1. When helix-only ellipticity at 222 nm (-39500 (n - 2.57) for each DSSP H run of 4 or more, over all residues; to 500) is computed for each of 1, 2, which one produces -22000?
2. Figure out for me which of the structures 1, 2 the number 2.7 belongs to, where distance in nm of label points 7 Å out along Cα→Cβ at positions 29 and 85 was derived from the coordinates.
3. Once mean count of other Cβ atoms within 10 Å over residues 21-28 is calculated for all of 1, 2, which comes out largest?
4. Could you tell me which structure in 1, 2 was used to calculate Cα extents along the principal axes in Å as 48, 35, 19?
5. When mean count of other Cβ atoms within 10 Å over residues 45-52 is calculated for each of the structures 1, 2, which structure yields the highest value?
6. So relative contact order in percent (Cα under 8 Å, 6 or more apart), computed for just one structure, reads 29; which one of 1, 2 is that?
Structure 1
Amino acid sequence: MDTNDYIKLYNLKVDPKLPHHYIIGIATRSVLSKNPGEIYLKYGPIYFTNDDVVQVAEALQLSKDKLFKTTSEEALSGRGVSQLVASLTALTMIARMKQASLHHFSSEEEISKEDFEYLIKTAKTERTKELLKDSKLPP
């Protein structure tokens with residue numbers, strides 16, 4: 001199975017032209033803080049590639065195999081993505097608890113944490129607001 005087959009099978013949003021992926025968590029400063037209501041980078045970025053997405057998809061498929069019984073943990077570990085999945089799972093849980101929004105970005109080139117911080121600080125323009133809205137993951 002090639003990457004395109006996995007994209008169709010698992011409805012994953014990966015593009016061979018955009019191999020770098022990032023998940024970030026954005027939160028709002030509390031009313032009692034120095035800058036109440038300001039949004040900021042709270043979590044991440046967690047970085048992964050298209051290949052990591054394929055490895056997770058293969059691990060999921062392997063864990064569902066009835067002939068060669070494999071646990072999810074064994075499948076993820078065997079594909080080298082158990083740490084990535086654990087990080088994403090933890091990030092999802094803490095973001096829900098802390099009422100932070102999660103956002104997914106794909107890029108042709110690598111993006112630094114400072115670039116994400118700058119993006120969030122400039123989220124007052126319509127273009128940046130739209131970019132954050134479009135990148136938001138479901139809760």
Structure 2
Amino acid sequence: MDRQTFAIAGGCLPLLACTVVPLLVFGVLYGQWGTNLIWGLIFGFGWWVAQSFLSPEHWRAAASIGLFIWLPIVCSGLFLLSRAIWDTGDQRRRRMLMWLLVISSLPIVPADTALSLYADARVPPDFNVLVASW
């Protein structure tokens with residue numbers, strides 16, 4: 001694997017694990033969207049903060065911040081982190097980052113489960129709840 005492929009994998013794997021994979025798995029099995037319990041929170045955090053400050057009445061503005069500002073920030077940060085780890089030249093760190101990303105990509109749940117986790121929350125922080133509500 002070269003530096004560019006490693007950086008792209010580090011930047012895109014969490015997004016795919018949070019969106020495409022759960023949607024394919026639970027869309028086929030249950031006819032509903034799904035999410036990743038770890039990355040859904042990370043990708044949804046910008047939306048949650050924006051909606052917490054703006055109030056639920058301004059959910060469209062908060063959704064725009066979550067999708068068009070926070071999402072690129074997280075993906076860019078992961079891309080830059082992956083490049084920095086590649087540049088260290090330490091094969092052990094490279095493997096550790098990829099294993100961490102793969103393991104954190106595993107805990108996916110269907111929409112019913114995700115929504116039940118946020119049943120008492122004022123603003124659910126999960127990214128796929130944001131995408132499904134927009």
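Only the coordinates and a few stated rules stand behind these numbers; no lab work does. All of these numbers come straight from a predicted model, not from anything done at the bench. Cβ atoms are built from the backbone, for glycine too; each structure is taken alone.
1. Structure of origin is 2.
2. Going label by label, the one that fits is 2.
3. Top value of mean count of other Cβ atoms within 10 Å over residues 21-28 goes to structure 1.
4. For Cα extents along the principal axes in Å, the value 48, 35, 19 is produced by structure 2.
5. 2
6. Only structure 1 yields this read-out.
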